[in-house]
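Structures are listed in the sections that come next.
Every number in this text was worked out from the coordinates using simple rules, so none of it is lab data. Remember, predicted model here, so these are calculated numbers, not experimental data. Cβ atoms are built from the backbone, for glycine too; each structure is taken alone.
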Structure P
Amino acid sequence: MAPGPRLNFLVGPNGAGKTTILEAIYLLSHGRSFRGGALDVLAQRGQVGFSVHAEVASKAYGRCALGMAREAEGWRLRVNGFDQPTLVSVLERCAVGCFEPGSQDLIAGGAEERRRFLDWGVFHVEHCSLESWRNWKRALRQRNALLRSGGSPEQFRIWEAELARFANPIESARRTYFQALVPYLEGFFDRLLPELGPPRLHYQPGWNVEQPLFQVLQEQRQHDCYQGRTRSGPHRADWRVGFEGAPTRDYLSRGQTKLVALACILAQASLYAAQKGEWPILCFDDPASELDPNHQELLFEEISSYPLQAWITATGKKCLPSHPTATLFHVEQRQVMRLAPPGGMI
């Protein structure tokens, strides 16, 4: 495909493959599918793996040819034809924000989705944060194994010290990022959902940071043994948004929940642009569904007002606005065809 630099509309019936295109773009930025599950399910039936290739351009890295192939042995990764040892080498060169039906879990779901949201932003500020998070998860698995099988006080002290060592940089980076994100969130909430009133944003670090985590873990060790899991640390962090007119998420309609999540994606992209001097790629899977005409218009005005490349799916052209910079593709039976301009669409 040869997409346009701004709005790219993917139109076609359900099951045609529109979302698969977005999924491939997302994979280059996250190393996984936004639909979750094992990577193996991304391969076509009867195939043992898959590959995604793209040419991307950014201020930081210039024009790069990226390749990601998932094989029986694991990842095979390339940048400009050269093999790469880790996913980071590819992911750092392709920043993609995505809204798809599951993105409403950012507001209505559990804390894991909100942590991922923050960690994506932190990663593109500090690439080394990914290594800190991996080290934290390794130490967390070790302590949880001790909680379930039993361990000596010395073994617990070793892994609790490791957890405390990696927890502080993770917590500090998340808090700093969230504080930077707040004014952007407030701006998009005000433009897309003015009827809800002023927002109320709250960040929870996952433990009482007034105490060293090492001390907290020692004090909770006996209760953690009963439950077989570590109850305090960055893996328990969360953030919440409420409004004057909707104090908790239970007050939001489905359409409002979707708009709040969309506002979060746009706010994060806007902060990225402020930090990096360019916008990330944005993908929107059927963003107009469940939105009334007024909010659809507000949303598309926001998306089209920024110098970014966006990929937007819909089941028909009637679901999309006319725009002079848009490129239109028809997707059906896994085939993609670029269409001629239909009265100002391109």
Structure Q
Amino acid sequence: MTPKADPLVTICMPAYNVGQFLHQALASVLAQTYERIEVVVVDDGSTDQTSDVAQSFHDDRIRYVRNERNIGGYQTMNKAVRLAQGELVAIYHSDDVYDSTIVEKEVGYLESHPEAGAVFCLDHYIDDTGQIIGGTTFPAELARQQSLGYEDVFPFLLRNKNILIRCPTFMARREALDAVGPFDAERYDIAADLDMWIRIIRRFPVGVLNERLMYYRAGRNQWSTRYNYLRTDPEWFFLIMDRYISEDGWQDRLSRADLNEYAFHRCDDETFRAMNHMLKGDRLQATKLLRNGYAWSALRQGPNARKVRLLLLRMMLYVGLYLLSEDQLKRSLHRLAYRGRFLPWQPQAG
């Protein structure tokens, strides 16, 4: 009997103005211990040396495609997935660095767990120079489970936001992607990945490997960093979670602790937005957001450093509103929000 061939894995790499990092990213995926791969690089109309770097590799496993115009990150991911020929499809980032075993280990998980639709893993955080500045840690409450279902993941996301499912470590079966459809960038913008993960987990168990198998670049030019700069609209996370709470009847299944922690995250977001309104000179909108109040129930059920910092920050904002001049307030807040510790997202040491 002829042995079954290893499944072909398509590694999709959307790229936009990543000429500084693309060579290292591509070299790391071409050095994988798993041999049956193809790499689809879709250049979203870059204006730097991205095209030159991508085409400098003389490797038959690489297909380079360039968009005639910039269409956006998730639309480019959708295009790369449509071009994929593999039974398994990974979406890896073009400015990150991958351990040589990530494909082999993710394929191994999917082969040994035929019920699973997708798999992720943990990551290191690196800065623009490649220095490790932190990393993700597998949650102790989920550590004993080989596969995670919707009932496990959704309440965890409410309590912790998405510190579990790492976008640029994603590998899925082609049939799972076909079943749930493409990233919905038109509806959810930068958070279209979270919506996609939830749609997959509603239908298929997923795996999260308890290993840091890639190096996630957390630089100043990162998409999420640019998105959050001076943001005053609510974070997309809440629109997505509110939608699935309503559609899937989670109201009757969530614990008081789940809802309290979710309320804390909303309070955190409102506080960040209030700071940005102040930086834009709109004290009225800042005051309205702060009047929504602090999430005391979350603090009472489990105080931690982040909750205490948020409380102190809100007190500082109130003082600044009434005691500081416009210029003093703006200088203090910009230093606090964008050069200090109170960012809406920052690498967690671990």
- Which of P, Q yields 73, 52, 36 [Cα extents along the principal axes in Å, calculated]: P
- Query: Out of P, Q, which structure matches 24.9 when mean count of other Cβ atoms within 10 Å over residues 88-95 is calculated?
  - Reply: Q
- Message: Suppose distance in nm of label points 7 Å out along Cα→Cβ at positions 104 and 168 works out to 4.3; of P, Q, which structure was it derived from?
- Response: P
- Task: Output the label of whichever structure in P, Q has the greatest value of FRET efficiency 1/(1 + (r/R0)^6) of positions 32 and 256 (r between Cβ atoms, R0 = 30 Å, to 0.05).
- Result: P
- Candidates P, Q; mean count of other Cβ atoms within 10 Å over residues 152-159 computed = 13.6; producing structure is P
- Query: Comparing mean count of other Cβ atoms within 10 Å over residues 8-15 across structures P, Q, which is largest?
  - Reply: Q
- Task: Taking mean count of other Cβ atoms within 10 Å over residues 48-55 as the quantity of interest, name the structure among P, Q where it is greatest.
- Result: Q
- Task: Identify the structure, out of P, Q, from whose coordinates relative contact order in percent (Cα under 8 Å, 6 or more apart) was calculated to give 17.
- Result: Q
